[in-house]
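These are the structures, in structure tokens.
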Structure 1
Amino acid sequence: MIVAFTLSMPTANSWNGKWSGEGRVYAIIKTFRTHKAITKVADLLRQRSFSYRWSDGWCACVSVKEVDSAEAKQLRKKSVGFAGYDWMVDSILQYGKIYASHEVPEGAAT
């Protein structure tokens, strides 16, 4: 199973209300092969998107979508990275939610 994680910033607390990265593709493509991993990712796919809000008004959204190999190839080609927010994908995969490192609840499921 190939899954694309795509980053957007739907709420930007900037002077013009826009994110400077708007219009670019920010994607991470991951392949899952084991039954356990595919089962876990299937739960994430049902949710489809995850958001994270900072106290200053900015909000990030990570969309999760199953893709085929051709779409994965195109996304890899178009992607300009993940703007330093790779930790969001790691958190989604580990906890099923976006947590900054200092926010992970004690005893959170892994």
Structure 2
Amino acid sequence: MKTKTVIINDSKAYQWCTIANLFAKSQFPFNQAIKQFNQLSSNERIEIKKKIEKYDEIRRMKIPRGEQNEEIWFMNFLVDLHIVATEYDIDPLTVALCIDPPCRIFEKVVVR
């Protein structure tokens, strides 16, 4: 299969990375995170997204309803991002970028 690219402007790339970084709390440069994102295969991106969804499902079952406040949820999600990042030897910001990318799973992102 041919690799396709999606061209996004600087402001859209900044918005995508900023939103992802609200969860990752990373100091990693955005351009490097996008580069790591592009280096991931489509299968890796799918696996990463599925792992985060699986961890979220487990979290919803394990944390009692009365204790599901934003702070606990956020801290657990942050830990999940770091666990998955370690598994793939990438930054947690890159993991967060895989959750809702501006492209299809088999496409790369080019910022202009």
Structure 3
Amino acid sequence: MDIKLRGIYEVKNENNELMYIGSSGIPIDRIEFNHRNYQRYSNGKKTLFRETLGNIGENWVFEWRVEPHNCSTKEIETLEGIEIRKTKPKYNKDMDPVASSIRYGRYA
């Protein structure tokens, strides 16, 4: 099983409005760097959130919504999906991360 430290992060604008929710197993400063600099990488995926972050999100803040804890990818994505559906952040288009991971073969 793929148990490791993973958490759920949120991104808020300068008015403290929730813009995005995601999950990751990397430090929050690296998550922010990766989103803000996706175009530097050959496999960097352009998304509406990343594009908007680059255009108007200079002052948006990344922080942990659920502190990293030991869990599987599926467990954290299940919780992430619950948080996304409950709060409906403006730039989350994928409302079910588990279904997407299954569809794209991300689970072993």
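Values in this text are rule-based calculations from the coordinates and carry no lab data. Everything numeric here is computed off the predicted structure, so don't read it as measured data. Cβ atoms are built from the backbone, for glycine too; each structure is taken alone.
Details
- In terms of relative contact order in percent (Cα under 8 Å, 6 or more apart), the structure with the greatest value among 1, 2, 3 is 2.
- Looking at distance in nm of label points 7 Å out along Cα→Cβ at positions 35 and 83 over structures 1, 2, 3, structure 1 comes out largest.
- With helix-only ellipticity at 222 nm (-39500 (n - 2.57) for each DSSP H run of 4 or more, over all residues; to 500) derived as -11000, matching label from 1, 2, 3: 3
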